[in-house]
Structure I
Amino acid sequence: MSTYISTLPIWMTVTLIALGSAGACAAILWALLKTGIAWRLATDVPNDRSLHVAPTPRVGGWGIVPVGVAATLLLAPSLWYAALGTAFLAAVSQLDDRRGLPARVRFAAHMVAVVGLVALFPADAPWWFLAILAFLMLWLVNLYNFMDGADGLAGGMALFGFAGYAAAALLSDHPLPQLAWSASALAGAALGFLLFNFHPARIFLGDAGSISLGFLAGALGYWGWRAAVWPVWFPVMAFAPFIADASVTLARRLLRGEKFWQAHREHYYQRMVRSGIGHARTALAWYVLMVAGIMLALCALGSAPVFQWGVVAGWIVVLCVAGAVIDLRWRRFQSTLSDN
């Protein structure tokens, strides 16, 4: 009980930061919609690969990014690079949302942000291991963009993933409050965005939002590992559903010789929506998977390394089974279409 009482103010602080960020983000997005500015900033026009049917503003990043960046600079100044890198990527991505940028320009911006983080704040690890982490962070930046295609999905992953970061940063044997403050602000901002993005969505994230969230997931995950707040596997567990879906889908496309950068509708979440589950139920099913994985990861913190990696391996099996179930449903759905 004494431990609980002593930590109560910290958890109250986290809650207040999250609620304040949610309110600020929601207020910004409401104003953009109310004034009509949202439509002039960037609009997503449906095509044959879209899961939606009506043009929708792509301005979620205009609420999440300024709130997350401002909160990080004010409450967690040690994370200044993560904030500035996010602002840089959001600016580049907004140009892409508006006018479209060549893939090499977008990738160069991602490289600058990620390599800058690892170079300016190197961890005590071999150079080749840091290079692998940088590559994985680059993949996380891009896969978050790939996974932003169904109502409420990417916003929910941000809400639960960064909330998991915040909880771990306080529960760790080496707590880092500033990391918790930044993560809770991002989780709150994601909640404010979800008020407009859960089905039926009135706003989409856009590249300015999805690229920024992917970078922040990697940057804060790297920072927590570097500061010994959590083991290297924890950020992967926190965002495991997104990582698994995007990685398996990419591998399949590469094996078929397809151009992986082209838009498509082959992700597991897209198959769920298209097979009749719908946006809302798909998002809710993914929320259950997200929360379960994060809770398992939090429970494993502080355990013996063998047990921790056992939890990771077990969760990989669970995700594989979930993917197999979705594949089975998809094949039955296609069979029904062919019969008709």
Structure II
Amino acid sequence: MTALETPRLTQYAHGGGCACKIPPGELEGVLAELRPKPADPPAQLLVGLDTGDDAAVVSTAEGTGLIATTDFFTPVVDDPFDWGRIAAANALSDVYAMGGTPVVAVNLLGWPREVLPFELAAEVLRGGAQIAAEAGCHLGGGHSVDDPEPKYGLAVTGVVDPGRLLRNDSARPGLPLSLTKPLGIGVLNARHKRTGARFEQAVAAMTELNRDAARAALAAGAVCATDVTGFGLLGHLFKMMRASGTAAEVDAAAVPYLDGARDAARAGFVSGGTRRNLDWVAPHLDPGGLDESERLLLADAQTSGGLLVVGEVPGAPVIGHVVPAGAGAPVIRVR
């Protein structure tokens, strides 16, 4: 198939990447009802549904922490190989966000086989396999279905030292907030979907593993982190502060952005997921003097974004601090 014959994958999906997530408010309402416990569990649940963390973690009788997570989504870029790489890096990120190491993954593939050539699906799978190999993670088969929309991702199992978990409920006042990748992935992806323009800086950010960032966070003594994906910086920060019983101050001028992100936001390339993120956080946010474009960038739905770490991570900008929660005060204040 030549370049001229290759279809634009993003045009076969109603959204793209992590911007396709179910809105956080709707999701939490459903998950609140899902608290059943197995009758005789063989392992202790260390991290479950309660705080909306990045992955589930159990501790076995041998003392090993096992991490279980999954992530998949519709095409975020048109190139099938790049989409596979991005989706795999995004799925592996949940393991790194818990301070763990991925050890084995399986593919999850939905494909409109009568609409798109299966040779494109092979390229998607090849991209996922490349990233899994880069991560040192076994990729052992998986599951596929005939689906009206193309979808791809991984189910991943990792290991972690239970005494060195990175959790989203352990923030403490007085500590800095570090962000390990720039924002703006969502608005650049939205521009790509609508115009076909390719943004290499966004692809590079999305395919970068969060492995080194997680290792640096652990080496710095961090115990609290999350990855910034579909709920945007504001959404994931709000979840972290709420789970920890704390609040945050964000220095808007210190937040890094990819080249072209502000131009894309000002031009209106903003996904519905990003707008829903801002609507969800708005009642808990003091935006200071930020205009709507800047607020939307802070809520921008990232795909395979970086880690938001409570603590100072060498090489990553400090974008704010954790502060004590105040009765009736905003959970997030921007200055």
Structure III
Amino acid sequence: MKKLLLFVLSVVMVLGVVSIAGAADVKIGFLVKQPEEAWFQDEWRYAEEAGEDYGFEVIKIGTTDGEKVLSAIDNLAAQGAQGFIICTPDVKLGPAIKARADMQGLKFMSVDDRFVGSDEQPMEEVHHMGISAYNIGKLVGKTLVEQMNEMGWDYDEVGYLEMTYNQLPTIAERTNGATDVLLEKGFPEANRYESPMKTLDTEGSFNAANITITKHSDVDKWIIAGGNDSSVIGAVRALEGQGFGADQVIGIGINGSNFAINEFEKNEPTGFYASVKLSARQHGYETAELMYKWIAEGEEPPKVTWTAGTLMHRGNYEELMD
């Protein structure tokens, strides 16, 4: 009996060591298109947190163009990685990414931006965690309407700065969602001024908004929607530069980034009213967790997971950040 007990204990210990060794051997790549952006840095941080919890290694790589993406996949294979998560710099790279990953025998899933195939339709065979972009945009539009009504604004006297960046479908869906709600609620189409940005940052927004504001100098009040916080804050800065105060501007961003928090922490309110806060933790921790379980336990992730957002403003941002 004693010998049997010792044998069972030794087997359990061996299995435990094998399990730990197996987890330590798992390497997962996390490729992002804009490594300098706070959102992607947060995704990396949360992915590493998952790695610490489950005992796997996260290999972080910035991939700002197609060539770097394919090179990174080869690099991961050379390092002994078994899979990767990617936010691609161009959704049309989907077929090339899948072909290279299959060639290298790597499992993979997309995050944030969904791959499209040669037919320009979503690649439904690729596992994806994304943001319900259109519905988040609708929340922006709904909030803009509520704020205009609360301030007693006449829609006919308001201009709508629609800060667009249609090169990226996720961003286009966000602005389309906001615009559709505004028009459904009776905002005049004639007062909608599309302002295409050359770059999806504060400078790109500032430049695009300045052109539109100058063309429509008769407008006294403005609302702003865009695909992220930077695209709205740039427009707010452009309006401030042309003499518009916080009581004449309602801008609502998306992401709940540090840029938004900086606006809320200013002593006086600005035209940046709110941001739809997204969860970088879900997109970082949960994708890494899903990939680990797929690799180590054979548990395939859901084909598609959509995440939502929460409205964040000066009155609740501290609570939400906590």
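Ranked by mean projected area of the Cα convex hull in nm², for residues 163-258 alone, which of I, II, III sits at the highest value?
Answer by largest value of mean projected area of the Cα convex hull in nm², for residues 163-258 alone: I.
When distance in nm of label points 7 Å out along Cα→Cβ at positions 179 and 195 is calculated, the result is 3.0; to which of the structures I, II, III does this value belong?
The value was obtained from structure I.
Suppose you compute mean projected area of the Cα convex hull in nm² for every structure in I, II, III: which one lands on 17.8?
Only one of I, II, III returns 17.8 for mean projected area of the Cα convex hull in nm², namely I.
When distance in nm of label points 7 Å out along Cα→Cβ at positions 243 and 307 is computed for each of I, II, III, which one produces 2.1?
It must be structure I, since only it matches.
helix-only ellipticity at 222 nm (-39500 (n - 2.57) for each DSSP H run of 4 or more, over all residues; to 500) computed as -25500: which structure among I, II, III?
The value was obtained from structure I.
Read-outs: derived from the displayed coordinates by stated rules, not from any lab. What you are looking at is a predicted structure, and each value in this text was computed from that prediction instead of being measured. Cβ atoms are built from the backbone, for glycine too; each structure is taken alone.
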